[in-house]
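Listed after this line are the structures, all set down as structure tokens.
Values in this text are rule-based calculations from the coordinates and carry no lab data. From a predicted model like this one, the values you see are computed outputs, not experimental measurements. Cβ atoms are built from the backbone, for glycine too; each structure is taken alone.
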Structure P
Amino acid sequence: MYKLNEKLSWRILEGEAVALDVDTGQYFTMNPTATVIWEQLSKSAPVEAIAAAITERFDVDEKTARADVQEQLDEWLRNGLIAKAE
């Protein structure tokens, strides 16, 4: 499980998530797929539920969705946008 970085302020604007690191002023924008992942993380959804949300919203199979979700989570983890939940 993962959780959003508490130092980020975020909103959905015109269907896409935007996040601001209030400490650094760094601004992040997300495409529609990343926005679904972000929204699901905000609800403490596990990876499996996030992948299911992706398959419901986009024309992608579960295996591909899960791989894409994990790739995005790994990138956000490396960049400090999320952390592993305890």
Structure Q
Amino acid sequence: MSKERFVALRAAHCVFHNRGWEIIAQPGESVILQKDETAFHHFEVTEQLESGSLSSEEWKRICDLAGVADSDLGEMAGKANS
């Protein structure tokens, strides 16, 4: 995994965590972000975005529903990388 991707994923995890999402990371398992009855596998979603099987519009809709669409990943990346 590239350093840039790693920092972006950590920043996204910070954003979700700051908005009340639980980060579930069990050894050998996919990272799951969960809030109430909603959960998704963050690394799988990232791979789907990169491959084009998940459109940026659908990801934006997910972020809107999750309450994180207005977050600044650049700001969080600085915090996650320090």
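For which of P, Q does helix-only ellipticity at 222 nm (-39500 (n - 2.57) for each DSSP H run of 4 or more, over all residues; to 500), calculated from the coordinates, equal -16500? It traces back to Q.
With respect to mean count of other Cβ atoms within 10 Å over residues 32-39, the largest value across structures P, Q is given by P. In this comparison of P, Q, the computed figure 11.2 for mean count of other Cβ atoms within 10 Å over residues 8-15 is attributed to P. With semi-axes √(5λ) of the Cα gyration tensor in Å derived from the coordinates and found to be 21, 14, 10, which of P, Q does the value describe? Computed on structure P.
Ranked by Kirkwood radius over Cα pairs in Å, for residues 24-71 alone, structures P, Q are led by Q, which has the greatest value.
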